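Next up, some structures in structure tokens.
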Structure I
């Protein structure tokens with residue numbers, strides 16, 4: 001880079017500035033005050049080695065700044081001409097940069113990221129008492145960290161000690177994160193463009209896994225193909241620990257890729273995706289190690305796929321978050337009856353299966369979760385108020401355009417005497433990432449095949465042409 005202006009061109013300065021402005025406007029409606037949010041700490045892995053650094057999602061959402069040792073202060077009570085957005089970050093340090101790489105430093109960060117002011121992080125404990133003095137409220141991640149709560153109390157005590165000089169201590173401490181959660185639930189075009197790219201990279205990784213899998217490979221070998229593809233296409237890291245499960249291991253929901261051998265006749269369940277520029281993707285596919293489903297595997301696979309299509313059809317702005325789940329549960333429950341995995345003589349029909357939650361033995365998770373900067377992203381799934389249901393729960397949230405969540409039905413049939421032998425130890429999940437639109441949803445992860453015939457065709461073609 002030749003100048004700070006060139007760096008600024010690479011950063012979506014206006015996106016982050018507008019987000020900070022939205023937070024400031026919301027705080028002003030609540031009476032003003034100071035908001036404080038810091039990034040994630042560096043964490044030691046062992047002895048003198050740290051884990052790879054990953055910023056805090058809330059902090060990054062408002063700043064775009066990914067260096068460690070940084071904090072953001074928003075002053076919703078700032079008068080005209082005063083700084084409303086203030087960054088604290090590491091100072092420039094030629095010696096440390098020789099070892100650890102480039103640092104912006106306060107002056108350059110202020111310009112590149114569009115803050116009103118920036119100071120050295122070492123000044124934080126000195127400056128914060130002055131910033132919160134005479135403020136009506138202190139907004140921060142209240143109760144999320146005992147260490148942070150204690151640090152804030154120290155700042156408040158400092159202000160309180162000067163009360164005889166006429167300085168007032170904030171009258172309230174308020175939880176900041178729910179406000180930002182609501183902002184993060186609806187993705188803007190900047191976010192969606194990154195998420196579509198992340199989804200495309202992850203889809204390519206799944207296609208590569210399908211093309212390269214052969215009976216006799218170990219799970220970690222397949223995982224290596226995924227990780228290679230993520231990095232080769234520019235993703236910074238996996239969005240979560242990759243699940244690569246062969247055979248019966250697919251019935252373990254959070255099974256980490258191990259050293260089990262994928263045998264002829266096994267299904268391979270892969271739940272893996274990359275993180276790109278702070279945003280996660282999330283894909284699951286299940287395919288046969290041999291390249292061809294057995295009749296029993298195909299039967300269950302088609303049930304899960306039909307459940308996903310039903311959930312997709314139920315997804316659009318204005319419907320309950322629960323609607324796609326209920327649509328999937330109905331199809332899965334009927335499939336469990338049709339296959340004899342659930343004994344038809346014990347139920348009057350699919351409604352009884354659902355009412356008694358008999359399906360939960362084979363489908364124990366919900367059909368989706370919010371997706372964004374975190375793979376299980378921020379935001380409530382239920383409304384903040386409304387009449388409670390019979391279980392004392394609030395109403396489910398209504399989907400809105402720009403919500404992004406996963407649609408991931410599955411069936412996990414562990415071996416048991418009351419289960420038909422041909423279905424035992426079959427685990428299947430199909431997961432795609434959906435952007436809610438006015439009339440439906442956009443599936444941004446469908447560059448990887450989902451239809452069983454298309455999966456078999458891809459694997460058959462790769463065996464003819466391994467390249």
Structure II
């Protein structure tokens with residue numbers, strides 16, 4: 001297959017081509033590295049390209065395949081990881097300037113498991129400072145490959161851009177208030193925020209540990225499931241990881257017969273752009289045609305928990321940065337600085353009330369989901385926001401609360417969610433929505449995503465690069 005045709009294949013397609021020796025891992029890795037060299041000076045998705053290490057891994061993958069020693073479902077497939085995940089022997093800066101020289105001596109558990117599944121790690125992907133709202137002033141922000149004037153999503157911006165632009169076949173991101181789902185929606189991708197604790201956070205720089213979720217971003221639900229299956233599972237190095245040793249996920253799905261899917265028209269349309277509301281209506285028609293039963297529900301009031309998300313995250317990020325703040329405060333950008341200050345300004349009484357409110361919302365969502373298999377909601381109320389629309393995001397609590405009104409509740413509650421593309425705006429920019437499931441029900445998310453994508457072509461839309 002010509003190298004020019006490789007870059008927009010799905011990860012599982014590349015894995016099959018390598019397994020059948022129609023192409024070698026070295027060939028596909030070289031092609032991807034050449035594409036990164038050509039396009040990323042404009043897109044700025046990579047914080048670090050690990051060229052020599054990636055080629056060495058690809059050569060080893062080919063050697064093992066020749067010796068009958070294929071290691072897993074991602075054998076020889078080039079992927080990349082958000083620069084929040086430790087990578088042994090390579091810098092992990094976490095979108096900051098203060099950690100530029102930090103070189104971990106071990107991989108994050110999720111990175112190690114990717115390698116054990118056979119993946120070739122191309123490099124580290126750029127992100128917002130410390131995985132919060134905006135990029136550090138000294139770091140060039142990744143550029144949305146669909147249109148440079150539009151938001152690429154935060155905080156896993158580099159993961160979204162690189163995966164959408166054909167600079168890796170899939171990637172790892174993290175999600176504290178929407179940071180897998182926002183860049184997935186902005187770049188036309190499928191991303192999974194798993195149940196809290198499903199994927200180990202060992203070796204992942206913290207933003208708000210009780211809100212942080214690690215997960216995959218890919219070009220299809222099948223690819224996202226492939227990566228999630230590789231990285232999920234209990235980890236003794238992360239005592240908060242769930243005890244299940246493995247995660248059983250479907251390989252494929254074509255229908256949704258027997259599933260009860262909830263939708264709250266009032267909540268979904270509250271302050272939401274019309275184009276997103278219309279796209280959700282199309283999604284509902286597709287899932288009905290696939291055999292699902294649609295039920296109108298009333299989602300719990302999330303306004304208090306959404307308004308308190310910054311306080312919750314602020315306290316946790318202040319603790320996470322205790323070794324460098326305020327000692328290195330002059331090297332922090334304004335958004336992360338303000339978040340840390342919120343943490344220091346919050347009283348114990350206020351924080352305890354925040355935790356009680358979170359627990360109450362989690363209970364209410366659990367009760368709702370006990371009668372449903374899935375829920376359909378937007379990812380965000382804005383359709384393809386421009387940089388100008390979100391320019392004051394970190395300084396405007398009301399705007400930030402509006403942006404995260406559909407995502408942050410499920411960080412606070414820990415429920416799993418899958419973002420999927422569902423069309424384009426009139427201007428040709430991607431629109432996304434999300435399926436939400438009960439705790440531990442990632443298999444249902446993957447089944448629904450795969451079935452939807454068999455019936456539609458939204459996930460096969462690509463930007464021009």
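If you line up I, II by mean count of other Cβ atoms within 10 Å over residues 41-48, the top spot, with the largest value, goes to II.
I, II: which one has relative contact order in percent (Cα under 8 Å, 6 or more apart), as calculated, at 17? Here the read-out was taken from II. Structures compared: I, II; top value of distance in nm of label points 7 Å out along Cα→Cβ at positions 17 and 457, i.e. the largest, recorded for I.
Looking across I, II, the calculation of FRET efficiency 1/(1 + (r/R0)^6) of positions 289 and 313 (r between Cβ atoms, R0 = 35 Å, to 0.05) that yields 0.65 traces back to I. Taking Rg/Rh (Cα atoms, Kirkwood Rh), for residues 81-328 alone as the measure, the highest value among I, II is held by I. Here Kirkwood radius over Cα pairs in Å was calculated and came to 24.8; which of the structures I, II was it taken from? Answer for the origin of the read-out: I.
Any read-out appearing in this document is the output of simple, stated calculations on the displayed coordinates, not a laboratory observation. Since this is a predicted model, take the numbers as computed values, not measurements. Cβ atoms are built from the backbone, for glycine too; each structure is taken alone.
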